[in-house]
Structure P
Amino acid sequence: MRLKINLETKKNSILDFNYQYYLASSLYNIIRNVDLDFANKLHEKRTFKFFTFSKLFIKNREILEEGIKILDGKVYLYLSSPLEEFIRKIIYALFESGEIKIKDLSFYVQQISLLESPKIDNEIIFKTLSPICLRTKKEINGVLKDYDLLPSDKDFKEKLIKNWYFNQDMIK
């Protein structure tokens, strides 16, 4: 399930270039405020993360040395999760809190839209908004280590499909 979340902050606010960590922390905190156990379960999971979010889309902006100046104060982002429970809780939590804090900036929730899921037939081409992180174990100099797979690696497609099937069981 996917959401589009429209936010607004003060005009001409400056957003730090490295805002992603603060945005993720804010989302966890928002969930924590309405369901502590669920938030802990999400945060402690070391393998599959049960939600992802896009960068902030800022149409009217100016790039400055210290960050991104949001000229009209309007931004939006996409958030998705395979868990309906997560989507319900994040919608409730966002309406309850009314804001997302990113470092020292407050962004106020203006609108949340539930987006239609894409129809998948036999084949579909996806364009990701953020990179796909896929790891495997690989022996390097006689030691088994985590190894990040690139889409050009011969095992990438097979591992991605196996990972997807494995995580489907975790979601149910």
Structure Q
Amino acid sequence: MLNSHSEVLEQSITLLSTLSDNEYSNICEPLFSASIGQHIRHVIEHFDNLLTGITSLTINYNLRSRNSEMETSVQIATAQLKHIQQRLEALTESDIQKQISVISEIDVKQAQSVSMISTVARELQFCSSHAIHHYALIKLIRQIQGGKVDKHFGLAPSTISYQASLQN
């Protein structure tokens, strides 16, 4: 299970290896309001909040640093992604089965957060699915920039499996 989450992060590391800092930080307005870098930073911060929360048994997805260097530097973002992969590899079966409290803002009109009980495994699945959702947007941005992206980038594992079944 943990390997699959690392593979999701590896997809972004592979993509980042093909980008300049300018491509990474460019916002393709008016179609998009965020750069590839802003999307990657968002993905990194969700995984980081999850992994940091394992120690305290509380994940607060609202507390993100919104580190602008991760939005503009391919090198810094890549290093952060690799660091998250190392942290994932260090998790044990006991770690991923832990119950954990999750805090997240839920209201678009006013600041209102809820706290709920989850497990580390469930939150890992959330972070990976959330990353893939952002990858779909990143893929479109990269295509607008004229770049090539792996055909599976931004696709859910179930979609990849379904498409493969159609080929058989």
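No value in this document is a laboratory result; all are computed from the given coordinates. Note that this is a predicted model, so its numbers are computed, not measured. Cβ atoms are built from the backbone, for glycine too; each structure is taken alone.
Can you say which of P, Q returns -19500 when helix-only ellipticity at 222 nm (-39500 (n - 2.57) for each DSSP H run of 4 or more, over all residues; to 500) is computed?
Going label by label, the one that fits is Q.
Given a computed value of 38, 35, 19 for Cα extents along the principal axes in Å, for residues 32-127 alone, which structure among P, Q does it belong to?
Label of the originating structure: Q.
If you work out FRET efficiency 1/(1 + (r/R0)^6) of positions 24 and 96 (r between Cβ atoms, R0 = 30 Å, to 0.05) for P, Q, which one comes out largest?
P
Which one of P, Q has FRET efficiency 1/(1 + (r/R0)^6) of positions 88 and 160 (r between Cβ atoms, R0 = 25 Å, to 0.05), as calculated from the coordinates, equal to 0.35?
Considering all the candidates, the number was obtained from P.
Hey, distance in nm of label points 7 Å out along Cα→Cβ at positions 112 and 136 derived from one of P, Q reads 3.9; which structure?
This value belongs to structure P.
From P, Q, which structure was distance in nm of label points 7 Å out along Cα→Cβ at positions 64 and 80 = 3.4 calculated on?
The read-out comes from structure P.
One of P, Q was used to calculate mean projected area of the Cα convex hull in nm², giving 12.8; which?
That value comes from structure P.
Check the numbers for relative contact order in percent (Cα under 8 Å, 6 or more apart) across P, Q and tell me which is largest.
Sorting by relative contact order in percent (Cα under 8 Å, 6 or more apart) in descending order puts P first.
Which one of P, Q has semi-axes √(5λ) of the Cα gyration tensor in Å, for residues 8-55 alone, as calculated from the coordinates, equal to 24, 14, 7?
Q
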